[in-house]
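Following this line, the structures themselves.
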Structure 1
Amino acid sequence: MLKSMKKSIIGAGIGLAFVLAGCGTQSSDDVVIYTNADEEATSAMEAALDDAGYEGEYILQSQGTSELGGKLLAEGDKIEADVVTMSSYFLDSAQEQNDMFEDLTYETSALEEHPPYYTPILGNTGAIFVNTEVLKQHGLATPESIADLAKPEYEGLVSIPNIDDSSTAWLMVQAVISEYGEEEGKEIFQKLIANVGPHLESSGSGPISKVQAGEAAAGFGLRHQAVVAKESGAPIAFVDPTEGNFSLMEAVAVVKKDNDEKTQKAMDMAEVISTDAREELLTYYPVALYEGETVDEAHKPAHSKTFEQPLDVELLEQHQEFFHSAK
């Protein structure tokens, strides 16, 4: 049986806390930033902060989503971090449990409503992608839906991420449950996971790598990665599944601390991340989040949808159980 995600991520977070406790020394004036963002995003944030005059005044530490989520839930406002960039559903759960974030003191023009204690910094959208050459070799039609990937002719030729390791897989689960319900959706996932075989990946980028390499004919992952692969000349096509393109947002929040001066500095840095870093972030994660932002037509999903229930850790736990029950 799968253990509760909340218990496992808390355990991971506590373990990581001991590791980080022994890591080097830092000035008490340094603003500590914890993030689950990947290399492209952290680079954009660092560039914006340095350009704003904060070079040498912050420490940015990258952690896995489950690791950082565990720390947020286990430590609350006692966490070392002053600023956190994280999947919004984790921020919501951490705030509900620990009341650990300050309301932001600066204004943003986000397109979608969000709580006062965070503002979005990037968005990720799910889609299907295929290797057109591999499809041709096997005489396969281009899939139009996630359900198509569960058909017997795709056996051994599909790559998807594991929901235990990657939130990208959650986009796929949301799409299937939203369209078919849990009962029919579980039947689809049983066939899909059987087709996946050895191509169940531990990262959201794993499927696109497998499909580009020709080890799989089709996969599910982040839409923008497939768009970039196609534009680079790779034999890749991206497909907006009929079940819908679901999205996850990462956001920035400021942790409540007793030091008012440092909290203000953290707030100023959070504003830089959510404003000055957006131009570069938008090139890597082409999802418009603020008024006035535009993206190329190729980056606009055809079937954008939102799950009917609010996204939080509890819902993720339920959908993890759903995923595992289909194995």
Structure 2
Amino acid sequence: MIQFRKACRRYCILLIFCIQVAFSVNAQTEIDGIMMAKNNLCIGPMYGYSSWKNYWEGTLKRENLNLGTVSTQMISVMGNYGITNKLNILFGAPYITTKASAGTLHSQKGIQDGSLWLKWMPVERKLGNGDLSLYGIAGVSAPLSKYVADYLPLSIGLRSKTFSLRAMGDYQLGNFFVTASATYVFRDNIRIDRDAYYTTQMHYTNEVSMPNVFTYNIRAGYRSLNFIAEAFLDNMITQGGFDITRNNMPFPSNTMNAMRLGAWLKYELNKPKGLSFIATGNYVVSGRNVGQATTIGGGIFQIIDFNKKKPASSSLKK
């Protein structure tokens, strides 16, 4: 089975990670239990669409006729490169467009935040009749444009630089697997275009203290050489912040909690070699100060092998 997992390292797996608060749609591969092979690059475009009409104002679920339906579209180019078989580097940069179907708020668009991750697999061993792999993952992100953060729910991002640490375990038994991970995200303070603002008290500054975020993710499904199907649960819990006040706009440092249920599919063609297609969807089942979003997405990815090819005759040598 470990030989099967080694073969899987050549596969390209990408997943929309969309905590939809009408400001962020991210696509990342650091959350799955598969590694890219050494000197292999998986790269391609991804598209995501998310929308919500109802949202939670604190714990109160409601709609706002001045907003109607808020939608977000994401187009991103993503990549995953195998530095070694056990160390990968991942990167991505999405272009985001937001709009509301009612009211007078203007739509927003632009390049959001660039992200860079290092994914390390220090442990891969037999456990019972299956295979256990353990991962350590670190990532950073930073804004790539001067978009406005203080314009929720139509801002394309929060403009906060982040540093993330994730621990993850993956267990595969035959073609069936389960993956669990937990992540802590450290967020830097941001500056907004006003000299004072009110949260639960008055602040005479343009600097906003951003609460950190804790997330956990559980996914399970079927994994073979050409096909993967999985279901997942993802939960984001803000470590601080405050609720949206009644009939007011959201603020960047609000508490933003969201639990999502979703599914993900991937199919890789035999020819041309290394070409794969993915599709994903998820729904926010509970939250606090977030939209109850439905998200769909998909992508096309190609693996490029940069290993030096040996001459045909060399393969006959012992």
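All of the numbers you see were taken from the coordinates with simple rules; none came from a lab. Keep in mind that what you see is a predicted model, and the values were worked out from it rather than measured. Cβ atoms are built from the backbone, for glycine too; each structure is taken alone.
Of structures 1, 2, the largest value of mean projected area of the Cα convex hull in nm², for residues 129-232 alone belongs to 2. Comparing FRET efficiency 1/(1 + (r/R0)^6) of positions 65 and 225 (r between Cβ atoms, R0 = 25 Å, to 0.05) across structures 1, 2, the highest figure comes from 1.
To test your reading of the models, identify which of 1, 2 gives 16.1 for mean count of other Cβ atoms within 10 Å over residues 169-176 when calculated. Don't skip to the answer; put the middle values down first.
On the way: 1: 25.5; 2: 16.1.
Answer for the origin of the read-out: 2.
Here relative contact order in percent (Cα under 8 Å, 6 or more apart) was derived from just one of the structures 1, 2, and that gives 26; the source is 1. Looking across 1, 2, the calculation of mean count of other Cβ atoms within 10 Å over residues 177-184 that yields 18.4 traces back to 2. Starting from the value 5.5: which structure in 1, 2 was mean projected area of the Cα convex hull in nm², for residues 161-216 alone calculated from? Answer by label: 2.
One of 1, 2 was used to calculate helix-only ellipticity at 222 nm (-39500 (n - 2.57) for each DSSP H run of 4 or more, over all residues; to 500), giving -500; which?
Values: 1: -13500; 2: -500.
Considering all the candidates, the number was obtained from 2.
Which of 1, 2 yields 17.4 for mean projected area of the Cα convex hull in nm², as computed? It must be structure 2, since only it matches. For distance in nm of label points 7 Å out along Cα→Cβ at positions 81 and 289, which of 1, 2 scores largest? When distance in nm of label points 7 Å out along Cα→Cβ at positions 81 and 289 is computed for each of 1, 2, structure 2 gives the biggest number.
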